[in-house]
Structures are given as structure tokens and as C-alpha cells.
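Asks: Below: a set of structures, written as C-alpha cells.
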Structure I
Amino acid sequence: MSRFFVAPFDGDTAVISGQDAHHIARVLRMKVGDPLTLCDAHGTDYACEILSIDDGEISLCVCDRMPSATEPTTAVTLYQGLPKSEKMEWIIQKCVEIGITRIVPVAMSRCVVKLNAADGEKKRSRWQKIAAGAAEQSGRGIIPEVAAPISFGAMLAALKDEYAVTFYEGGGVSLSTLVGENTRQVSIVIGPEGGFSLDEIEKLRENGAYIATLGKRILRCETAPLVALSVIMQLTGNMN
């Protein structure tokens with residue numbers, strides 16, 4: 001069934017306008033009486049029926065509302081060492097499809113990409129649009145947040161209040177010993193193309209992050225977060 005994100009609303013009717021209304025009327029060629037689903041991007045779905053299509057506006061009757069069934073029971077934040085632009089876009093799109101809650105790009109010592117504040121905000125705006133598109137396509141109940149890039153030090157400060165797992169190509173403990181069906185929140189840390197420096201791994205360990213492995217093979221920086229997130233979704237029962 002077709003699905004569209006809207007701002008939170010009350011009442012038994014809703015109106016869609018703009019690009020989404022054009023898509024419904026001209027691309028999907030939906031008609032009065034057709035069903036579709038609205039989502040408020042905060043975890044609530046609305047089962048609707050089209051009442052009218054007129055002058056670029058779609059009027060809808062809300063038949064039912066319910067919690068979004070597609071949202072994982074485990075909230076996962078990804079701290080991703082900044083890779084090249086096209087790799088970051090891929091990571092965002094696929095992680096949103098799999099079930100990420102939040103993505104935070106991080107400037108690490110071996111990052112090839114360097115962004116100032118202005119460039120970082122421009123990138124963040126584009127990345128957020130990619131997240132929104134992936135969320136709509138995959139039937140998510142929220143639009144995961146993509147934060148502006150932060151420094152390694154800022155990430156360490158944030159991780160003090162979070163349950164964090166760093167995936168290191170140099171080895172670590174099995175993820176299955178750190179995450180299970182009762183895990184409700186976890187932050188994962190992935191390095192950039194050049195990996196982590198030894199100093200960064202030590203600082204992460206000193207700040208309470210667990211060091212884990214994704215196996216004996218070395219994964220690319222755009223592969224590692226997808227594998228880690230998929231394994232976490234499986235271990236927490238969110239692939240059932």
C-alpha cells in the first residue's frame with residue numbers, strides 16, 4: 001500500500017498537497033476511495049481513504065491509527081567515521097532500510113574527507129533527504145536523524161552516557177556476547193576508509209566502549225555498518 005510521511009495531526013481527516021499530492025494523482029493515478037497510509041514520522045501510522053482529488057490537494061478520511069509495526073524494538077545509533085561522499089550516502093540509505101535510529105558522522109584521524117562547519121551543514125541537509133527517501137521507501141515509522149559531523153572528542157563525550165560497541169579490524173569480542181533480545185539501545189562506532197588509529201581505539205576503550213569483531217575478514221567502511229546493524233537486528237529479534 002502507498003505510504004507517505006506527514007506532520008503529526010489530530011482529527012479524522014487529513015490533506016496532502018505539493019509534490020506528494022502530484023505523485024498520488026498523476027504518477028500513481030489513485031482514485032477517490034483508494035486506501036493509503038500516512039505516517040507522522042514519530043511512530044504512528046494512519047490508515048486512510050481518499051475522499052477527493054482537487055487542485056493539487058488530496059483530502060483523506062482517517063479510518064484507523066496504530067503504532068508503526070515496522071519500527072525495531074532496539075534503538076541503534078551509528079557513529080560513522082567520515083568516508084567519501086558517495087559512500088556516506090550509501091551507508092545512510094541502507095542503514096535506514098535496515099533499521100537505524102540515528103546516524104552521526106565523525107571526523108577521525110584517518111578520514112580522507114575534511115569538512116568545515118558550513119560544508120558539513122550542506123552535507124547534512126542532503127543526507128537527511130536521503131534518509132527521508134529511504135524511510136518512505138522501506139516503510140519506516142520514523143525518519144532517522146542524520147546529525148551534522150562532529151569531532152572525535154565530541155563523540156567520546158557523547159558515548160559516556162551510551163552503551164557503545166566499536167567494531168575494530170584488529171579484533172575484539174563477539175557481538176553476540178554484548179547484544180541480545182533484551183538490548184533496547186546500543187551505539188555502534190565504525191571507522192573511516194583508513195580504519196581507527198591505535199590511539200583512537202585506546203581512547204574508546206578508556207571511555208567504556210566495548211571493542212568487538214565482525215569476523216576475521218576486513219570489511220570496507222561502507223560494508224561494516226550494514227553487517228553490524230543486520231547482526232544486531234537479528235540478535236535482538238528484529239528480523240523475525
Structure II
Amino acid sequence: MKNIEDKKVGDLVVSNYKYADVFMKYGIDFCCGGGVSLRNSCDKNQVNLDEVVSELNRIESEPLVQNESKMTLDELIDHIESKHHAYVRESLPILRSYSDKVAKVHGAKYNELLEIRGLLNDLENDLMPHLNKEEVILFPYIRQMLGDSSLLTLPINSVRNPIEVMLHEHDTAGDILKHIKVLTNSYRLPEDACTTFIAFYRLLEEFEKDLYRHIHLENNILFPKAIELENS
């Protein structure tokens with residue numbers, strides 16, 4: 001890909017979702033911060049640009065199993081709800097349970113676990129109403145736009161209005177995850193970590209990856225397509 005260094009990180013992941021793994025590896029934000037060029041993102045994160053580009057070029061020729069950027073809006077909404085919304089609802093109670101147990105046993109020695117427990121509560125308080133607003137307001141509105149315009153009965157003047165709210169809430173969730181990652185030292189376990197401690201950090205890391213993927217699909221693919229549909 002020519003001039004890859006000057007392309008926006010979010011657009012790169014839209015073109016090839018496997019790039020997301022490389023960006024995760026180097027701590028490059030491709031969802032909430034996806035509007036920044038790869039060059040600037042590398043500078044911001046003090047990452048070697050040539051090294052990142054080399055890895056992106058290495059995977060560019062690999063076949064894509066599933067490319068969400070090619071999905072219709074209906075298909076993409078179904079995919080987000082069935083895969084990512086379901087994952088959040090399934091994983092958050094488990095994370096909360098792990099966090100409570102680990103903080104109780106190890107919190108005196110590792111004070112960051114107490115703060116992580118509070119941040120997870122904040123994350124849940126942000127995400128659960130967020131999912132409901134998407135499923136009850138935004139997604140139905142987009143589906144209605146795909147059909148007969150006379151069916152647009154929701155009190156929304158423009159799809160941009162709920163999208164702006166969702167983008168703000170995505171930023172909030174992203175900031176919480178970044179804080180948790182710092183507190184866990186990028187999910188690095190202490191030597192005396194028990195089995196629950198290990199499971200907790202592993203699930204936290206998996207949750208971060210899934211949520212970034214989830215936010216990317218909405219910020220960089222679904223929302224722009226919905227705005228484009230409304231404009232047409």
C-alpha cells in the first residue's frame with residue numbers, strides 16, 4: 001500500500017482488519033483515536049514507524065476471513081449485536097466477580113487492584129446503558145432509513161445526533177481501558193499471582209481487544225455509512 005504512513009489508522013483497519021492486531025501490539029489507538037495518521041500515531045506512542053510499516057506490509061497479502069467493511073448496514077448491525085454486544089454482556093459480570101475476589105485477597109499488597117475494581121464499575125455503568133441506547137434508538141433508526149422513509153417514527157432529527165452521543169461514550173470507555181492497562185502494566189502478572197488473578201488479567205486483556213474492535217466497527221465503518229445513507 002502506497003504512502004501507508006500518511007493514512008489514518010482507522011482507515012487502515014477498515015481496509016484490512018488484521019492490521020488491528022499490529023496496532024494493539026504497539027499500543028496504537030485505532031478506534032477512538034483512529035482519525036490520526038499512522039506517522040503521527042507512531043510519534044505520539046514513541047514507536048518505530050518503519051517497524052510498524054514492515055509488519056503491516058507482511059500481513060497485507062494474507063487472505064481476509066471476514067471483512068466487515070464489505071457488510072451491508074443490516075449485516076453489520078447484526079454482527080455487532082450478536083458478537084460484540086453479547087460479549088460485553090457475558091464478560092462484564094465475570095470480570096466484576098474476578099475483580100472482587102482478587103482485590104479482596106491481593107488488594108493490600110497490590111493497591112492498583114482496588115482502583116481497577118472501581119474503574120470496572122465505571123466501565124459497566126458506561127457500557128450497559130450505551131448498548132441499550134444503540135439497540136433501542138440508534139440501530140432501529142438506521143434500519144428504518146434502509147426501508148421506507150415513512151417508517152421513520154423515532155423523535156430524531158438526524159442520525160448524527162445519537163452518533164455524537166455514542167462517540168462521546170466510546171471515548172469514555174476507551175479512556176477507562178487505557179487507565180486499566182497502565183495500572184496493570186499492560187496486564188503483566190506478579191510472580192505470586194493465583195489462578196483467579198491470572199484468569200482476571202487474561203480476560204481483561206481479551207476484553208480490551210474485543211471492545212477496541214467493537215468501537216472501531218462503529219466509529220470507522222457503521223457510523224460513517226449511516227451518515228452517508230442519510231445524506232443520500
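Taken together, the values in this text are just the output of simple stated rules run on the coordinates, not laboratory data. Since we're looking at a predicted model, the values are computed, not measured. Cβ atoms are built from the backbone, for glycine too; each structure is taken alone.
Asks: With distance in nm of label points 7 Å out along Cα→Cβ at positions 25 and 201 computed per structure, which member of I, II shows the largest figure?
Replies: On the way: I: 5.9; II: 2.1.
Across I, II, distance in nm of label points 7 Å out along Cα→Cβ at positions 25 and 201 peaks for I.
Asks: Here is a follow-up. Tell me which of I, II gives 27 when you compute relative contact order in percent (Cα under 8 Å, 6 or more apart).
Replies: Corresponding structure: II.
Asks: Looking at structures I, II, which one was helix-only ellipticity at 222 nm (-39500 (n - 2.57) for each DSSP H run of 4 or more, over all residues; to 500) calculated from, given that it came out as -9000? Walk me through the intermediate numbers first.
Replies: Values: I: -9000; II: -20000.
Answer for the origin of the read-out: I.
Asks: Still on this structure: Comparing Cα Rg over 2.2 N^0.38 Å across I, II, which is largest? Mind showing how you got there, number by number?
Replies: Values: I: 1.14; II: 1.09.
Comparing I, II, the top value of Cα Rg over 2.2 N^0.38 Å belongs to I.
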